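Once you scroll down, you'll see the structures, which are given as structure tokens.
Derivation of every value follows stated rules applied to the coordinates shown; laboratory data play no part. A quick note: this is a predicted structure, and the numbers were derived from the prediction, not measured. Cβ atoms are built from the backbone, for glycine too; each structure is taken alone.
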Structure I
Amino acid sequence: MTKKTIILSQGHAKQLQMRNKHRLGTWNIRSMLQLGKVQLLGEEMMRLGVDIYGLSEVRWDGQGHFTTVDGHTIVYSGRPTHGMSGVVVWTHSKKTAGVFVGYEPISDQVLVVQLNAKPQNITLIQVSGPTTAATDEEMERFYQDLSQAVKQVSKRDMLLVMSDFNAKVSRREPPAMLSAVGLYCLEETNEAGEQLEDFLLGA
């Protein structure tokens, strides 16, 4: 898929004040193809008080951005035809409207957006990890795309990666893994989890 950077602001974006509290979330939505799903999700976002959502498996085709009738800004990256994968970054109409600087749709599983924030900009990478049914080639391509996206982030930006990695990770050695995955782990690690561990330790 052709990678391209889309500029949404030429220095006039609203600034996200990081000294204030902001609520971010990620959700494997399974599908956004149903009629009225955008409106329902917007209402749920407002009810929960979420400022920025990262969505996986939206199953939309193509790449682009639009603003809903309620003023939410949605950036998406999918395949040429709908029905598979697809990722979205969605910002709330009031608190975070106008904070997008630009975005780069890497693939239907990796989407990079930059947000104008103070004291430093935020680069947010929303991903949808391959399932256990993916081939080795698909898994390798996903982590290559993600690793390349991380390397391209400016050192001046705060980096956030949000996702459903479709992986199971347990608490185990080496100790570095504890700092990578935190305290709340599962009792076992699957093959996708091992791939995620390798990425975290190498990032």
Structure II
Amino acid sequence: MSTLRSLTVAECDQLRMRNVPTNLTTLLVAESPPKRGFFYLASDSKTRGLFYETMSVIYGNEFCRMWDHTPSSSMSELRNGYLCRFRADGYYLADASKRILSGMEFDEKLEHLQSDAVRTSLLSEMQRLIPEDSRKDIGVILITKSVFVAYSDLLEESYCVLNDCVIPFPRYEWQKKIFHEELSKLLADRGR
């Protein structure tokens, strides 16, 4: 099993660019990259983070069975296959901040996310991903309390923000439950 390491901003950006769908239908906006690994990194880690929880909502039992029965030595192929499917199905996950925010207090995260530089960077990325004539058609889902508080009001004016409440990062069991319920509901409402 490989040891996951922190990736540089450039490495994360390169992985993100490889995974931009040609037919974006749903943009998920999370807080920031994790300390170790990355959503778009097809590693052999069986760590159940945001990748696992997101794919288990979107692809259900099929994904969970595959995950449970795939040995660590083949995990990167499974991850890569589902990343390709995620992209082909029109999904994309962006990070509001390129800086790792794990370990910061909520107020510190919020201040960072609301800074001009971070807000401008996120809005630029969203404008690049979502053409102006599609902004009310492509669903945007804000993940984590800090992202929801920092951006829900700002983005609702120009984009189709789907969630009207916080979707927590799925770290603890109670958060995973809410994450699954809310994300499932939003995607079902969109016919996904």
Identity of the structure behind 22.6 (criterion: mean count of other Cβ atoms within 10 Å over residues 71-78, calculated), options I, II: I
Which entry (I, II) yields the derived value 3.8 for distance in nm of label points 7 Å out along Cα→Cβ at positions 15 and 39: I
Structures I, II, by relative contact order in percent (Cα under 8 Å, 6 or more apart): label with the highest value: II
Structure with the greatest value (metric distance in nm of label points 7 Å out along Cα→Cβ at positions 23 and 151, set I, II): I
helix-only ellipticity at 222 nm (-39500 (n - 2.57) for each DSSP H run of 4 or more, over all residues; to 500) derived as -16000 - corresponding label from I, II: II
Computed 41 for percent of Cα pairs over 24 Å apart - originating structure among I, II: I
